[in-house]
Structures are given as structure tokens and as C-alpha cells.
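Q: Structures incoming, each one as C-alpha cells.
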Structure 1
Amino acid sequence: MPITFPPHLLFMARSPPQKMADRFMESPIVKGAGAYVMGYGLGLMFGFMTGSMELSDPTKNYESMSQKEHLIDGLKSSGRRALSMAKSFSVAGGVFAFSEAVIEKVRRFRTNMRLSIETIVSV
């Protein structure tokens, strides 16, 4: 059974504040900043997961360490790994999202210009 919408909801005009909010959310800076923050969080999660699976320093003698020292050393190495991955993920996500949004904006502008020129020429 297909989903049907009432006809008056299909072509609703957007108010000026809604249009302004749309333009703001579609701007390259906002998209890049959002991806930067989300990349940082994702990098932290991956860093803590992968950092807990590796030994922090191969020269240390882990057999002679107490459990508390071993736990502290493991948490420190996980934290270092998490921050390193968070920085990398945030930069990669921010640059990708920003460049993608800029390319979208340029394509949209070029398409609008081409359509307007074609309309003028065809008249």
C-alpha cells in the first residue's frame, strides 16, 4: 500500500526564517564544523577501543608491575591513542565535508546560471 500525502502538504511554501535556517545549515562552514566535531567523537571511540588492545611500551616489564600500575599505564596509552585518532578523524571529516559542500554549492550555482542563460537564449 503506497503512502499518500494530502495535496496541501506537498507544496508548502517555506517561510523566510525556515529558508534562512536551511541556507545556514547547508553552508560549507557549518557542514565542515559538524563533521569536525563528529569525527573527533568517532576518533575518540575508535582510539579507546584500539588503544586498549595494544601494549603501550614494549620495553616495560609488565610481569613485575602491580595491577594498579598496569591499569594506569593502559589507560594512559589508550588516552594518547584516542586523542591522536580523534585529531586525525576530525581533520579528515572536516576537510571532506567542507570540500563536498563547496563543490555542491558551485555545481548548484553553475546549473542555475546555465538554466537561466538557456531560458534567455530560447526566448
Structure 2
Amino acid sequence: MSAFVVSKKIIDKVVRAWPLPEGVMSMPCAWYDDIGRKLWDMNVDAVRQRYGKDDSWAHGEYKYSGSSYSQAESYKAACSLHYQCSEGDVPKRPLYKTLEKLCNSLAHSLAMDRPDVQAACWDG
């Protein structure tokens, strides 16, 4: 298995779908920036744990772009980030577990939106 630091666009797609705190309809831009930075740092740390402390590739600051992405784009991005963060102790972290739940939630939502799933009988 190899690991790499994903692009900022991948982080944007994940942040776009990130679950808001319960009962909250929107958050300030700084909240999205913070989530993105935490995800970016988690990815960098996973790569460091895989390959060592060479930080020549860990550069730049993350700032959320506010771009709109489809649920499918966010799902693929979340799965990519999830895989790239599966090194060392990172999978034990609460942020990683939330990312895993996001992947599952997006997959479920995408599956339930399919016409063949909607048309399927619940009982027999």
C-alpha cells in the first residue's frame, strides 16, 4: 500500500459534505477552514507515519473554497481521503472515524437515490 497527501480540491469535496453539528443549519467559513485543516493535517500525519519525517511534500495552508460539488464527487473524495489516511495510528482517531461514517452515510444516500432501489419492494 502506498499513501500520499491528497489535493486541496479533494479536501474541499469532503468538507462540503462534512456533517454539521446537530441542530445547526450552517456554520461560518472559519468552521469549514478548520475542518479542512484538520483533515489535511491528518492526511499529512498518516503519510509521515508511512514514510518518515521528510516534510518536503507537506506544504501550504488549507482554506475552504466554498465550491459546490455533487454528492457522488464528495463520496469519491471522502473514500480517497479515507484510504490515504489509513496509516499508523490515524484510523484510531475520532476524526478518522467521523470520516469513515461520512463515507458510509454518503454511500447509503447515493444507493437510496437510485431508481432501482426506490422501486424495489421492501417486503418480498
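Q: Here Rg and Dmax of the Cα atoms in Å was calculated and came to 25.3, 87; which of the structures 1, 2 was it taken from?
A: Considering all the candidates, the number was obtained from 1.
Q: Let me ask something else about it. Quick check for you: by mean count of other Cβ atoms within 10 Å over residues 19-26, which of 1, 2 is greatest?
A: 1
Q: Tell me which of 1, 2 gives 1.00 when you compute FRET efficiency 1/(1 + (r/R0)^6) of positions 3 and 91 (r between Cβ atoms, R0 = 41 Å, to 0.05).
A: Only one of 1, 2 returns 1.00 for FRET efficiency 1/(1 + (r/R0)^6) of positions 3 and 91 (r between Cβ atoms, R0 = 41 Å, to 0.05), namely 2.
Q: Then there is this: Here helix-only ellipticity at 222 nm (-39500 (n - 2.57) for each DSSP H run of 4 or more, over all residues; to 500) has been calculated and equals -27000, so which of 1, 2 was it run on?
A: Attributed to the structure labelled 1.
Q: Work out the source of 1.3 here, i.e. which of 1, 2 gives that when distance in nm of label points 7 Å out along Cα→Cβ at positions 83 and 99 is computed.
A: The value was obtained from structure 2.
Readers should treat all values here as calculations from the given coordinates under stated rules, not as data from a laboratory. Fair warning: this is a prediction, and the values are worked out from it, not measured in the lab. Cβ atoms are built from the backbone, for glycine too; each structure is taken alone.
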